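Each value in this text was obtained by applying a stated rule to the coordinates, not by laboratory testing. These numbers come from a predicted model, not from an experiment. Cβ atoms are built from the backbone, for glycine too; each structure is taken alone.
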Structure I
Amino acid sequence: MSINASQGGLPVLDWIRDYRGEWLRLDLVAGLTTAAVVVPKAMAYATVAGLPVEVGLYTAFVPMVIYAILGTARPLSVSTTTTLAILTGTQLALVVPNGHPADLLAAAAATLAFLVGVMLILAAVLRLGVVASFISEPVLTGFKAGIGLVIVLDQVPKLLGIHFDKGGFLENLLALIRHLPETSLVTLAVGVAMLLILVGTERFAPRAPAPLVAIALGIAASGLFALHSYGVETVGHIPQGLPAFTAPRLALVEQLWPGALGIALMSFTESIAAARAFAGRGEPRPEPNRELLATGLGNVIGGLFSAMPAGGGTSQTAVNRRAGARTQAAGLVTAGAALATLLLLAPVIGLMPQATLAAVVIVYSIGLIEPAEFRAILRIRSMEFFWALVACAGVVLLGTLKGILVAIVVSLVALAYQGAHPRLYVLGRKPGTDVFRPRSDAHPEDETFPGLLIVRPEGRLFFANAQRIGEQLLPLIDADTPNVVVMDFGAVPDIEYSALKMLIEGEARLRERGSLLWLVALNPEVLRMVQRSTLGETLGRERLLFNLQSAVERYQSQRL
């Protein structure tokens, strides 16, 4: 029996309450199908973060189980993603430089996951689910494209069998070019073969689990042809068995918490986006604050059992949904497959070439770079295309963690810019109707009225944009010298005190010039604010009107 959140208890396994027997087969098939994608990718993404492949398996097991118990999105598949992996790797590189013991790196990753979880839980307690909306879609598009470029460049050396000290994006690009003569041809051949297998499987057999096919063939080739003897690096030894308990390293908290904050934001943003995108008709809508709690506890408990930061993945959730998942039981099946891999297949996976994992990462990271989406943004709005480019450049030039900050700042700047540049339309009346619309060359027949200027501002009026409205309005008044200026407030949801004060001053200047201001279609809250001010006394009932048609009729009657 589920415990309802409204009753004050912890919401556990809500989906079981409505579970149907016929869903069991669908969830089982979907869970196994998704595991064929999630398990290989989780191992690959662990290497992106600079961690052993078994950490990826831990992440596909523990957080997946916790989310299935607590989460509200039925098809959401929770492990790790390309974005989270590269962010994790960037943060770990800052606190655990090369040459330190592997156990310190694993402890740092687990501590990072624990911190991410704590922050997500704290956000749930504070009901900050709305924060997911703070990064706009164009900015997120640019951010992901930058992440894709960084990941691909990070993995190319593994395809070539070359090594060099990693730095920033441009440093890595130059180093790659310098070290090209050191390319291992056998490793390159393996990598290219894996790329062809992945792309070919996706193209000609889209229902087949391409990552699983590539990894199986890579392991088979490694074992049959002893590729390691030709200089092809393999995964090597993988500990067999359940993940061990890992206590957070408190000494690392001070260094890790800024990165954990950024990873927590991206984890939730990706999770809620995937949850909403694949919610089925008739299914409960994902609850943002419950999602924060579920992914938060998944990361906390995952961190205690050696996992890296986790979140919902779009591509794996898409596979889960397309395979027929009806509830979170599919996630439990996927987690079970990851556990079986840890218990039974670890020795076999150790034969896998590193180039195979690199190929998997590259193929699925390139999908983060969406030129078509950039073109769509540019076609609709060039300014937001610019914001997308800035976010992409922020990741590439400043690094992934700083890139998150750039993405958030760019989103807020874009929001502030739009709010500070409101639209002001001059209106005309469609002939034979009471419909008023912005005047344009497309409708030269629209009616205007001598001595009457009708304008419509749009959006909330506040201190940052009120002056801009005045700057747009003044030239219109100078050009028409109207007797009456009618402002249609039907598209103004709110007016802030500073803006109201500017409106009062503007009305006085209009009277000095021999013109009157009429306000039309004020919503109840704006009307109350105006009536409580001196403007309400000045305008009275005569100049506060219900709609534009009544304003035009009154104006025309006064001119008779």
Structure II
Amino acid sequence: MANLNFKGKSAVWNHHLSVPYRVLEKDKKLSSKGKNEDENLIIEADNLWALKSLLPKYQGKIKCIYIDPPYNTGNEGWVYSDNVNSPIIKEWLREGPVGTDDLTRHDKWLCMMTPRLKLLRELLSDDGVIFVSINDNEVANLRNLMDEIFIENNFVANLIWMNKEGGGSSDSAHFKVKHEYILCFAKDKTQLNINQSIVESDVDYTFKDKYEKERGKYKMIKLNSFSIQYSASLDYPISSPDKTKIFPSENGKKGCWRWSKKKLEWGLENDFIEFRKDKNDNWIVYTKQYFKVDNENKPIVRSLPPLAIIDKFSSTMASKQLEELMGGAKIFEYSKPYPLIQYLAKLSTDENDLILDSFAGSGTTAQAVLELNEEDRKNGKEANRKFILVQLPEETKKDSPARKAGFKFVHEITRERVARVIKKIAKESGQKTETGFSYLKLGPKIDTEELLIGKLPSYKELAKYVFYLATGKILENEKIIDEKKYFVGKNASESIYLIYEKDREKLKNLALDLDFVEKTKNDKNKKIVYAPACFLDDEISEANNISFVNIPYGLQ
């Protein structure tokens, strides 16, 4: 496989490993109580930091990722901002927005995408899939980069999205461009399952017989085949209506029947075989493929692999949908139509899966997930998909419709859209309980390397982080933290403890020992204890229901 080379590649290729973890802290005022509140997340943060902070709980658990990164047209005003320890990249940090005259704009874009794609791959489940929207500016570079990160064999498809209505755009001087791309890669293509599209029409099934009511209409398929491996047992004569013998070979080409002799007898007895003459007056044997039943006369729902050309959703549709939801205000440019992402989620997820969008923009992916759940509910399914959105605290343009509507930051639009969609669905469906979400911001960073060299966080900062590591949940009530008793919090039937002090010399002497066992003997919960060392043997730990986690090495 050919490798893609670009300026700064060596500096960013493993940059995701050096990004420290950050505590995700819940903003209760901006959160919304309700169903799936702890699983539906809106994170206000640089997505590189946010993705790293999601790893402790979500590594290998995201079924579907959809992202819509900057297309790097030179007109978007995006800024390369990753603080990588490299002279080239430190120079880029001083250069401001990436414009059309920037000779390194493709390099910057690839350097920005590389660590994010690496973290996204870690978050994907083994049977997960990622969809990336892009256009001609970077599609070739993106394909090559993803071939390296996701491995070329896990390329699934380059979907063509017909996004323009009417005559298309004039992006090319020679052609009218009416499409963009959605690159699709799997974590492991051997485990990927793309849901088939249900065939709703029998338009290709043109023949009728006396079984139409129970079997539907049918189409004819030749019984002989030249594409399957030749088998002597399938090369036998069939008696025609006029008793002449019919063989599977044609015009000197050796073939065989698709059905065995026993299966043929069944087909003749049950009217699944039809004989017709061709223009040369030769008998041809056909099987009758009915729309409603399979070739064993069992009921079937016909389905087909989805087309790689998507022509049902347009950018104009997206603008109209968002304006309608937001009270007529045109507050966001270039959003994707939520039915497009809903369609991708329908192809790649089941009812309880997680969908992540780390370039959330106006929050289109959340609406897609919520609307898909509601569609399934109307069809009698218990759908419970959850969303995770990440949006950079990016200012809207001055004098823009968004700013005039009161949105100074894009993440404010993201949150407002999600809240409005939830209310809209609840009102339309008459649901008593609305869906909820947690609005998160980044807290202090927890850097294991800094812990090792003695740069220590406060007890409360580390306590909140180990609670998240142990439970996958945000510790909302910080008042329960008791530093003197090393108590962090409880989750169901588990108690979390942290034996730690922000003092390097004292820390060297701290350990999980018999004194701790004695002090916590009245706590009958399972005790998860983070500590620099453990002086208990396995028998004592097991007898006291204690699980030891070593710090700093357990902080990853």
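Any idea which of I, II comes out highest on relative contact order in percent (Cα under 8 Å, 6 or more apart)? Largest calculated value belongs to I.
Here distance in nm of label points 7 Å out along Cα→Cβ at positions 105 and 473 was calculated and came to 4.8; which of the structures I, II was it taken from? Mind showing how you got there, number by number?
Values: I: 6.4; II: 4.8.
Corresponding structure: II.
Looking at FRET efficiency 1/(1 + (r/R0)^6) of positions 73 and 161 (r between Cβ atoms, R0 = 25 Å, to 0.05) over structures I, II, structure II comes out largest. When helix-only ellipticity at 222 nm (-39500 (n - 2.57) for each DSSP H run of 4 or more, over all residues; to 500) is computed across structures I, II, the figure -8500 traces back to II.
In terms of distance in nm of label points 7 Å out along Cα→Cβ at positions 129 and 497, the structure with the greatest value among I, II is II.
So mean projected area of the Cα convex hull in nm², computed for just one structure, reads 32.9; which one of I, II is that? Kindly include the intermediate steps, with their values, before the conclusion.
Numbers: I: 32.9; II: 37.2.
The structure behind it is I.
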